[in-house]
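Right after this note come the structures.
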Structure 1
Amino acid sequence: MEKVLNNISIIVAVAKNFAIGKDNDLLFYLPNDLKRFKQITTGYPVIMGRNTLLSLPKWPLPNRTNIVITDKDETFEGCVVVNSIEAAVEAVKDEKEAFVMGGGMIYRQFFERAKKLYLTYVDKEFDADTFFPEIDFKEWDEEYREDHEDEKNKFKYSYLNLVRK
């Protein structure tokens, strides 16, 4: 197992079947979750893969250092571009907290290193082509939980902050 890094957190909206996306897009639209994402990550670095960056309606995300991991030789205006997970970890080593925000391959590579998960857990299964690593909830302490029902979407969801035991 990789060494857990105390300043690396993952922020993700995940369905019951651990689905997170399809065709490089989100599976559901939860405006309050987007507000929560902004509130939690503002002022901190966010780490993402290039496809996640390119899927954003507008980038870079304001008031955050946007770190983009890519194996291509390219630049993205307003972003710090790195070529490996290790380089991203090095870029945030002096930060109090940094947030990994996707996509699937990036989540998988950071999952064992993350100390904390900021999870929006949607109580519904979705058809998807991108999945989050399966979470063994016995390995995490629940620090915070807030349950919601969304009339517009017809499913329940919860905000969970989990800390690795």
Structure 2
Amino acid sequence: MSTTRGVLYIHSAPSALCPHLEWAVGGVFGMPTGLNWIAQPIERAAYRAEYAWVGPAGSAARLASALKGWRKIRFEVTEEATLSTEAERYSYTPTLGVFHAITGIHGDIMVPEDRLRQAAVTAARGGRDLAGSVDDLLGRPWDVELEPFRYAGEGAPVRWLHEVV
């Protein structure tokens, strides 16, 4: 099985759920994670955490599955590509549920052509307009809802990139 890496961003979680979320993440990787929780200034009594992980390909899907049941949280999880798997991104909000996308080398969302064709056919038949359908395919509603939570505010950890390959 291929090994890959990724990042889990828990954008907001009520304090009472933080230990349970750590347990769920640890269950995916088979070891305790010790997430570093900091206050989320956008939501009262909420916390955020970031966890860089290394694990088998498919770990992002397992993380998303483990966390989506906790309806009062917001999160994103990314997974880098391997020689045999595509890069992925999962986003979750309580109001929208889970969004999943395959991502390209530069982080672009890759939309399968059959989904684009279906959106065009639906629009041509008087259904949902094409622009709205494409926004959904690209995860725009999730980005709009998550964007304020992505800014950690003062005291957030900063990851400096020293080498790009």
Structure 3
Amino acid sequence: MFFDHAILDAITKGALLSGLGIAWIIVLVRIVGLRSFSKMTNFDFVMTVAMGSLLAGAAQTGSWADLVQTMTAMAALFAVQFCVAYTRQRSDTFDKAVQNTPVLLMKDGVILHDALRQTRVTQSDLMAKLREANAIDLSSVRAVILETTGDVAVLHGPSVDEMLLQDIARPD
């Protein structure tokens, strides 16, 4: 692509194409906005993983046509994500169709074993997340929520505002 010497060509291509890929992502993020990599939803998480894969592909491409195709795919993913976020904001029906529901795993110090089974979270995983959140007494844990992104939120203290628990699935 650049040099006749294979090693020198590989180093140059890797450095240049990686730089071009990163620069393109920065341009796209500046156009679409910071929410692009927010990981607020499961769709955002998939977008982040896909973008990493496409960036790796761009850095290893063998032709300019392949690079253009990869950069077009990046732009298309940003456009799809923008459209999904825009539509979710305006339509509750669409939002419910594309978005998972957070699940309550623990409430007021009580582990909800049915919810653990439904979500395939083990009690030892739950305990690890409680320790990470500096929960020192189970009775002070107001709620533990498995978020739509796979993150675990631990709310502890004397009370929790019920608004924080809106739209969270509770076990049967």
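Laboratory data are not the source of any read-out in this text; all were calculated from the coordinates shown. Not measured: the values here are computed from a predicted model. Cβ atoms are built from the backbone, for glycine too; each structure is taken alone.
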Checklist entry - -0.65, -0.84 is what came out when log10 I(q)/I(0) by the Debye sum over Cα atoms at q = 0.11, 0.14 Å⁻¹ was calculated for one structure; which of 1, 2, 3 is it? => result 3
Next on the checklist: Starting from the value 1.9: which structure in 1, 2, 3 was distance in nm of label points 7 Å out along Cα→Cβ at positions 5 and 117 calculated from?
Outcome noted: 1
Next on the checklist: Quick check on the output: -18500 is helix-only ellipticity at 222 nm (-39500 (n - 2.57) for each DSSP H run of 4 or more, over all residues; to 500), derived from one of 1, 2, 3. Which one produced it?
Outcome noted: 3
Next on the checklist: Say we calculate distance in nm of label points 7 Å out along Cα→Cβ at positions 69 and 85 for every structure; which of 1, 2, 3 gives the highest result?
Outcome noted: 3
Checklist outcome for this item: From the coordinates of one of 1, 2, 3, Kirkwood radius over Cα pairs in Å, for residues 93-140 alone came out at 12.5; that one is structure 1
